[in-house]
Structure I
Amino acid sequence: MTQLAPEDIAAARALPLLPEQRRFLTRNLPEEHHWNQVALLKAPAELTADHVRSAFLSVINSHDGLRLCLFGKERGPLGVQARPLDTMPMESVDLRGLAPAEAEAALTRECTRIQGSMRMHQSPLVRLAYFTLDGGERRILLVIHHFVCDGLSFGIVLADLERACRAVLAGRAPSFAPAGTTAGDYAIWLTKLLGRPELREQIPLWERIGRATDTVPLDRPEANTMATTDIVVAGLGHQDTARLMDEVLPARGLGMVDVFLTAAVPTLQGANGTRGLRTNLIGHGRRGLPEQPNIARTVSWLSTRYPLTVEVDTAGDFDAQLESVGKQISEVPMDGAGYGLLRYLGDPDTAARLGASGEPDITVNYLGKQGGGASTATKLLTRAPESPGPDETESGEREHVHGIDVLVSGGELKVVWYYSTNQFDRATIEGYTAELLDRVRGGLLR
């Protein structure tokens, strides 16, 4: 993939970067080009490489946010958005003739190579590859750098790719539901929002609700590096998940983050009086701001994150703790979207004030139901069983001590707990995960 040619730069559009894009650049990861949304998909043999290339060309040209990159080596407030593409570069890899184990290893190896091939100043920050295997098997690798695509956006892109592939197979031109507001126009709108008084008035509130508190305990005070990241996965069974999702949460008006953040405080800080926990909460970013344009189908890094310090009486019962956390979350204005605007798009003094406490120890994120939508039997493209390799760099520092993702997959609630093996023994995190789920069961499912 070549860098934008001079004539392309002349035709490109300089645009403000979004808050999460600016935040990502402040991390200065040694291999920031490898931080991806990735899908390895099974495809029918009749869907050729030319079909896939044509289909995805229509997708990338319908979502302007996918054509954004940095301008040269600059890391300032602006990016550059390329004009629509005339063709979509795509690698074709033939793995026929290999033994099954060799073919799988080669597939993962090639996917890993392709994932690491992007550069932040080269548009598009997208990679597409088509693999031919024995037995008529086909695989499609789609890689989009997180810089231009959050998780919700990636779901939109995958759905559009499915629709486009069906169209080209039928000999039709692909068509998509309108995006509403383009990513570029939305970025410009956000910068204009910075001048609104109600946004500036939030600064003291963010200093208070995102204040520093007790740090979480470690097994060892060692470096918290990406290379030492490991996970523990645990969850609830089908019956408990159905009861929680279909009965308890709707009846009590609770959100999943409220529940697991409440359970996390005594789990990490101990049940010995009033304790605090400072967390980063993550939202999808598509609501909350005053007079916000329609960005339901807009593709970019639109999600938001903001710090919140919650304090609870850890000696009290779960209902009381949950009520307390709910009240503290309710103080967050504009679904938290104002924090990123002020810290990453605002003036340097405001950025310094809001960043004075550093990154929170923990993040709690609800990813929703995974694998929803059309059933596998009716889809043209389905997830392949092989691994596409790591989607993130293993170089640099992790942002948080603990990362807790909650999701529902296959009708079961899963907790995925991220940590550094430098800082914790696996048994410690397994204990935390078990205790977290026990608190949810005992508090809501008893």
Structure II
Amino acid sequence: MARHPKGFDLALDRIRRVLTALGEPQKRLPPLVHVAGTNGKGSVVAFSRAILEAAGTGVHVHTSPHLVRWHERYRLAHTGGGRLVEDAMLVEAVERAARAAGEEPITVFEILTAVAFLLFSENPAEAVLLEVGLGGRFDATNVVEAPVATAVSAISLDHQSYLGDRVELIAAEKAGIFKRGAPAVIGAQSEAVALDVLRTNAQRVGAPATVFGEDFFAFEEHGRFVYQDDRGLLDLPLPKLPGRHQIANAALAIATLRAAGFDPSPDAVETGLQTARWPGRLQGLTSGALHALAAPGSEIWIDGGHNPGAGVVVAEAIADMEDRVQRPLFLISGMLSTKEPVGFFEAFAGMARRVFTVPIASSNAGMSPDDLADAAIEAGLDAEPCDSVAEAIRLVSTGWRSEPAPRFLICGSLYLVGEVLAESDLAPE
């Protein structure tokens, strides 16, 4: 991080130069599925991994960013299920990638992507799940030339300074991962223009498109998850990951794996839906120092969603919780200054009793709690700045006597979620 200051400079020439020096490991990978999207791509990868592992398929997985430890970006196939890369192996791969980069300019993410290709090419597996970092077309992961399938999850506004300030521009960047002859599986889109752009780009490059709502379908019925495509219908339990939006993400995972030729059995799909884990996304916090500060009986949820689209789906999930058990809702939020907080907070108008805004200690790009509180007020919420998550929980919980106990949602940034998990000794494994 000291040698290559964090930042984005979307291009492929630097990563290609490093990979050439490393012997082009990206060309020696197991069958690879490439996944992009604004919201949900991590969940799609989590479902896909769980389904493949339930089918006995060894799979390497690349995701980003990490929440607590760098190791989280690299899960390697292993008997009985994948494991995060071990220290010595990660150190050795980083050192090799750094030597290959030499003194030429390169970004941290490009070094880390080169590490993924080294690790995945040199350890046996039957599949690779590769998550895009930012965008798609010029993302460092997009040096792969022959994926067995590509997938794009829900698209909304995010990273506008890099990807464009309209949904259709962002969709075009995500569609940059489509490759001739590789099935392009398009997940549920709330914006018709995004779907149009994705479909048009798939046709342009010669990638056969499979589209949610046309070629495959998914819905909840009588407390079950129904998936349907031209092969027939699957009657499945609801995904274990909370939120109605996970039905569409699980469906995209199933459709993508089928398009890629993995064809998991219904039993493997069912097991995968029940065992998938995706830390920091509507994760319940049930232990640790912060949990101990909350009023007895409280619920604490954490979610790293940080754009208006994420705000909508998280608010819907919290509303479903409210339908089952009513509790006063308090938001504790920190956000980077590059995000659009008003649109995020608007989804919670009429739901949250108060928003407490906090700094993000692990980033120097965090929005000040005062400015973030102003944004929440502009969105129609009561808000006040705080020094920390712990202080916000204490402010609500001290002297709390009424029933039911509060529901806290700590949200707005993966950096903040990472801090909470670290403080709670719950680093992903």
Structure III
Amino acid sequence: MDSSDALIARFLALHPKTIDLSLGRIQRLLGQLGHPERRLPPVMHVAGTNGKGSTIAFMRAILESAGLAVHVYTSPHLVRFHERIRLGRIGGGHYVTEDRLVEAFRRCEAVNAGAPITVFEITTAAALLIFAEEPADVLLLEVGLGGRFDATNVIDHPAASVIASIGLDHAEYLGTTLEGIAREKAGIFKRGCPAVIAPQDYRAADEVLRAEAERVGASPVLVGAQDFSVHEEGGRLVYQDEDGLLDLPLPRLVGRHQFINAGTAVAALRAAGFKGFEAAAFENGLRTAEWPGRLQRIVKGRLSEIAPKDCELWLDGGHNPDGGRVLAAAMAERGERSDAPLVIIAGMLGTKDSEAFFKNFSGLAREVIAVPIAGQIAARPAEEVAAIAASVGLTTRVQPSVASALASLHDYVWPHPPRVLICGSLYLAGEVLAANGTLPQ
């Protein structure tokens, strides 16, 4: 019997391009499969450059705390493809099993009959097929890339369309302007369906998102800072909208940027009609939300044992300029609480703006240790990553792996145990979790 990996390898031969944004191919395949996208539970559709995964993590934790079964579709995965498809159960879900995934892949392959289709399209069709055949109360559906022509944009009437923070990324597919990127993301807005727009860092993106939501007739249109607000007060997170105020705990996910993601999650759920929850569901959701590889503290495992004693070890897949900005802000905030020197271990893809990413850490990081990303053809050589970091004034060196980089920290006498941030790519984050023996659950 074929494995899911073997089937994905076969899918690669069905289209000459890894990414080719279009809805025609997946709409054809879904039609041949009997339109599973029309038999789904209520869908929360989420797009954005940064923060969409965290927003989904908060929504899942809140919904599950309220006793609902929640399907979740996210991408990319960190270690195994199965992480992309979480099946909802009362009391908590689980990743799709290998047998169930293979069965859905084989059905899609048979129906597709060799027609051109991308891997993301055929695997998204398989995910929608599985979700349609497994009962749940809600489906949290993350856009893969962009929005307008993303394979997930086949939902005619979502419970809500949500846009997290917009920034510059994937310029080769979405363009080089914030306005153009925002317009592509706004393609998930649907007439008569709630549109929830997170507080934006860039006015240009915010204006396009509002205009597009109004143009298509999304209703209601909720805009962060205008229709809902969230802020820290007295060690608590205060959320407020026209339905009232929620006094909540600070989110479990680290970083002040998570306040906005948590607030957007609450706003989206309330806009979609999930207003009758006990306050405890929102409180417990913020306390328990998990999102591996995003400012994740590594406290046990093989790699943590290599690091110097009492070292703080953090892992984040952030890779674009805005991701670097929020990472640097989170590290700076922790630096205000202790004098631990910050060391960055980084690997990056050649498609990312590495210079803009590293500029955020100028004057903050003691050094950058550049490492390769195993098995990624598009990865920058470690020497190139080091040279880019050095060009913005950072002290750099190169190591052949994350493990050797951590081991090399023992060569120094530290005034305080260092704070180590491993970052620059979700591929690197997955490599680290696998090497550490702490796979996403």
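What follows is calculated from the coordinates using simple rules that are stated; it is not laboratory data. For clarity, every value in this text was computed on a predicted model and none was experimentally measured. Cβ atoms are built from the backbone, for glycine too; each structure is taken alone.
Numbers for the structure displayed
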{"read-out": "Comparison of I, II, III by distance in nm of label points 7 Å out along Cα→Cβ at positions 71 and 111 - largest value held by", "value": "I"}
{"read-out": "Read-out mean count of other Cβ atoms within 10 Å over residues 15-22, computed value 13.5, structure in I, II, III", "value": "III"}
{"read-out": "Given 20.8 for mean count of other Cβ atoms within 10 Å over residues 119-126, calculated: source structure among I, II, III", "value": "I"}
{"read-out": "Test item: distance in nm of label points 7 Å out along Cα→Cβ at positions 55 and 223 calculated as 4.4, pick one of I, II, III", "value": "I"}
